[in-house]
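What follows is a group of structures, each given as structure tokens.
Where a number appears in this text, it was derived from the coordinates with a stated rule and is not lab data. All figures in this text were calculated on a predicted structure; none of them were measured in a lab. Cβ atoms are built from the backbone, for glycine too; each structure is taken alone.
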Structure 1
Amino acid sequence: MTTLGLYTATENELGSVAAAAGETDADLLARSKGDLDDPADVDAFLSAVVEADAAAVVLWPHGGTDSMPGYERATARLREAGIPVVVKATGDAFAAEDTTADDAVASSVRAYLERGGTANLANLLRYLADTYGAPSDAPPEGYAYDEPVALPSEGVYHPDHPGAGYEELAATFDPDTPTVGVWFYESHWTHENTRYVDAQVRALEERGVDALPIFCEPAGDEDGWDAERVTDEWLLDADGDPVVDAMCSSFMFALSMDERGRDADDEGASAQDVFLDRLGVPVLQTVTTMRSRSRYAASDTGVMGFELALSVALPEFDGNVITHPISGKERADDAAGIGSAPKQHYPIDDRVDHVASLAANWARLRHCPTDEARVAVVLHNYPPSDDGIGTAFGLDTPASTANLLGELDERGYDLGAGETGAAGAGDAEAGPPTDGAALIDALTSQLTLDDRWVAPEDVRELSVDTVSPATYREWFDGLDDGFREAVLDEWGDPPDRPFAIPGVEFGNVLVTDQPPRGFGMDPSKVYHDSDLQPPHDYVAFYRWLRESFEADAVVHMGTHGSLEWLPGKTVGLDAQSAPDQLIADLPNVYPYVINNPGEGTQAKRRSYAAVVDHLTPPMANAGTYDDLAELEELANQYREAGTTDARPDDGERLERRIRETVDELDLA
């Protein structure tokens, strides 16, 4: 059998090189720069090539020839052995002079390499074997090869439909089933680096949604479509409506910024014309980390360094829902026996499953009739007392929540007739609360977190629901082992009592209070504590939202709650991270004040939130009134008395009146 040699400076191509070798009746000896750590490795590779009497060798430095260790020694030894060599160095025109193969052959070899991919590389190997191999080593039918062909820079991919085009793949979808698109890089498709894509497809389909994986170069190139063109051609129908209900994207950078030709400082009207707005569906940002799966698992930070900037911070400019790594980069097995193997992206199974569940739930929201959708509105209650209900920074939370309920009612959500009988709380005629005061009256007429005013025997009657110890134990046992152990270490075994759920249900919409992070502690000290695990009541509350109330979405109303401050990885949560276990796969909408981006990013990254910014409240000089206004006027007169030609006794008289007024108002 004919033997060929190949060196590539990068490992990216090794996936398609190995696949090509498996399709070719020729032996291939391949190495990448990562395989040649010292001169002995270079000599061993050259000796293997020479001893195998290789028919030809391709050297593929990237940039200059210094990207191949021992390049000069290699070209000299191969020339001495009489083995034809083709050099393709993208950054060194003079390196071509080291080519010893025929000019026509060298030109063809470079064309195969430039076009890339398994098919072209397989034809390259057949071409070289046919050109330089001994006839006696050829298979009976000879080496049949095709000319180099340009590969698509964009396309669809599905592991069960190899080679399918867009129309062919879309025809397999059920129009009544939600569809989730999966964006990934063209280079991963070209180089057979799709294990993590396959895993996403399987996980999505297991959850009853259609998967539409699409590869492209998001910024485009001279001949290909960028992400915007892909969106307009494939993700929007003729009427401009999306054909997908959600997207999972592993693209780095921001699709709406300068990498795509739009300057970040463009303040004109066109700055608002971002194609993701035309698409109009949630985009979940996934991370294909360059670290191994084990290093990610062992890391406290989760996502760090340049990956934090490229795969988290910049995509946040597009408004993407930030999730976590779904793959780690690890050395593949040398299944083809070529002597080298690439580092490729291997799926992190439980993280793939989590993103698939989250994406499927976002997608189902577009198919769920509004009168059937169940929404939980969670108010922050810090400190946990009745006068602390809905105390979000920079937001009139009660009034805003009442406005939200009214908007939901107008849009056809089922807000029922209420169940409290509180004034304005939503009887059959009144509907949901019409203002913030009515909402607070409804909430405080039921169980609240301020247990000073509730007799123990009234807890069950005043609660929205209670969770029995047996039910909670079943839920708790289903959570991640590491998370459960951390909670048990912090709080001990679950208490043998029911867990009460506060709030008021208005039909399918629940308004409730977020539980405190600890009991018998100073709330101000535990609110932001990154080490304190949530108590069992906190865990029971969030599991109840998902398992009993069966929420389709959660709204955390205003800046800010405590969920995103719970222990776990800093960014890119794993299953042991408390926020991941509690919010789980529930779509989370988080209205947040616009002037607090530092804590807003915490909410976005650590609770998988779609953050909706709101402006800061308008500010005005409040001034004084009544007796305080009189006191202010006296103070002004006293100040002026010392700077004008007033009568000498004015100062004393004004001072006496000021002191009398202060005493009357009990301000001293």
Structure 2
Amino acid sequence: MKTLQDLKLTKYRYETLKKLNINTVEELLMYYPFRYEIHEYIPYASWKVNDKVIIHGRIVSRATVFRYGYKKAVTRFHFEAEQELFEIVLYNQPWITNFKEGNYLTIVGKYQGNRKIVAMNYNTKSLKENLKITPIYSTKEGIKQTTIKDIIDKTIQTVERDITNTVPSIYREKYRLIDKVDALKKIHNPTSQEDIKQSYRHLKYEEFLLFYLSMMLLKKEHLQEMDNQLLFDENKVYEMIYTLPYSLTVDQLQTIKEVLEDLKSSKTMHRLVQGDVGCGKTIVAMLAMYACVLGHGQAAMLVPTEILAKQHYESILQFFNDSKVRVEVLYSSLPSSEKKRILNALEQKEIDILVGTHSLFQEQVVFANLRLVVADEQHRFGVMQRRKMINKGSKVNFLLMSATPIPRTLASVLYGDLDVSTIRSMPSNRKGVITKLVKKNSILPIYNEILDILKLGQQVYVVCPAIDENEQFDARNVYDIFTKLSNEFKDVAQVSLLHGKMSLYEKEQVMNLFKENKVQILVSTTVIEVGINVENATCMIIYDAQRFGLSQLHQLRGRVVRGQHLGHCYLLTNSKEEQALKRLDILTKTTNGFELSLEDLKIRGPGDLLGYRQSGLPSFILGNIFEDSKIIEISKKDAVAILNHLEIKENKALVEQIKKRLKESVEMLD
């Protein structure tokens, strides 16, 4: 396949592709339209009110413009078409020179009844020229649809001969799929609805087939026999469980059993532990690491932020307080001398468990005998980064933790290379959370409730979507809200702020003051979303709640169900959009993370949950995991058949191509 440079585009067009995050010809060809504008001719006799109509005719009156408000205007003129006289209305298009009496136009608009049409757009082309299907692409400010379309059309012309079929011929014939080159031509330049349908059939099937082949190849790697399996005394792990000051739930015990069986087996473990916020996944991870240490291996715990790394480090230290397990923490802002000491100790096997951020991926981090990696909030680490950690040891086991739980059947689609354990039951001492939707982006309606919570000696999180004021981003920011709340509560509470642009030292200072209850109200961005644990914080206030996803809002309110008090979460919004309010209302009716994650997936798609696209692995662009169950089932079965029949030349070539892509994706991270 040719490169973008081979296309010989103008500098402006290369810059356009960069803005759209398109870096290869393949990515450009897969920049599919997100919808189509279809102009279908309907005779006037068949029109109904609110129908979208298209007519060609002549302006027969002088256009008039009525201006109102700032930059607002209504333009009207009479239009003769189909032997009828219509009144045409255009909003905010006061260019009378475009609407001269006698001019011929084609108008696309909405029929209002009584021969009145509100025009959406117009042009001077004939009716026949307008009766076509126009692809509409996702774009960014300043980039025209026509520019994207022209670049894609030129690319298809240039690389057409290089486009080969990925799907083996036996399956193209079996399902009557058009060739790949035709599918790409038709999806970008359809002449009929049938063209769109046939291109979707090929490209969706290809997406799912490549996805399942990749997952199965990864799974095959995981199932390799280990000649140096972990040997440990399982009874010692259960003895540790008996010493805990609380009882584990049935789901926690079942998950621990599954993890220990994996660690003892001759196969490498690749297991996802998913469960709602506060269900007790961390204790499972700590017991897994304990088993690894008992088997004379080293364990690493990957976390997304430095604050969380320190918090987990302190929790693990406390957990192993009465044992000889040696624990350290590594992150980028540590002094060089401390980093050097830790790295030397790690290589000399003087460290049993190392907690760290992305710093652990660095080449200088060398383990003496890495046997287990635990990744907290796993969807923040792509599948290729997981593979990179595996390369730091011999037969490394992987345990992935996610607080974005989804049903097991769906998990098998999205996490095809993993075994899945699910913790549904919550610890009995958790009181839960009450969530209220406040249809005002202000704390005034809930001021007295906040006051009551503070008087009980409990603490409050306040979350804003922005750090500071931004003309392009109309939302509450931490600095404005911090100033406002400092004045509102000056006699009853100490207010502080926390955001991602602060240094680690500043963040730690603020978090320590909050943990010690020297700060009662913490105004923050979503930096507190993952893992921050302050049991006395029982109230969460979220400004501009409509700007967050359901799973993210659920994660945020999970910060106030850490202790034994009932939690309160207030969702503030000025939004009048019915869909946004309906979505937020779901949170007031359920605290079930499984239901919310499923709803979020339907609204937003799998996106970062997969962690694949940015790593060069197949993802779903056209495929829909909810609507395409039949294609999913067929492609999964065909992927198995392909791997079982590598004697067929096409099958072998396809599998080798995928293996090469997987290898390149790992090397990209080095």
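Out of 1, 2, which structure matches 1.1 when distance in nm of label points 7 Å out along Cα→Cβ at positions 251 and 315 is calculated? Intermediate values should be presented prior to the final figure.
Numbers: 1: 1.1; 2: 1.6.
Source structure: 1.
Taking distance in nm of label points 7 Å out along Cα→Cβ at positions 107 and 195 as the quantity of interest, name the structure among 1, 2 where it is greatest.
Top value of distance in nm of label points 7 Å out along Cα→Cβ at positions 107 and 195 goes to structure 1.
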For 116, 72, 54 (Cα extents along the principal axes in Å, calculated) the corresponding structure among 1, 2: 1
As an exercise: mean count of other Cβ atoms within 10 Å over residues 123-130, calculated from one structure in 1, 2, equals 24.5. Which structure is it? 1
Of the structures labelled 1, 2, which one yields -12000 when helix-only ellipticity at 222 nm (-39500 (n - 2.57) for each DSSP H run of 4 or more, over all residues; to 500) is computed from its coordinates? 2
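Can you rank 1, 2 by distance in nm of label points 7 Å out along Cα→Cβ at positions 83 and 211 and just name the one with the largest value? Intermediate values should be presented prior to the final figure.
Numbers: 1: 4.1; 2: 5.5.
By distance in nm of label points 7 Å out along Cα→Cβ at positions 83 and 211, the leading structure of 1, 2 is 2.
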To test your reading of the models, identify which of 1, 2 gives 4.8 for distance in nm of label points 7 Å out along Cα→Cβ at positions 339 and 627 when calculated. 2
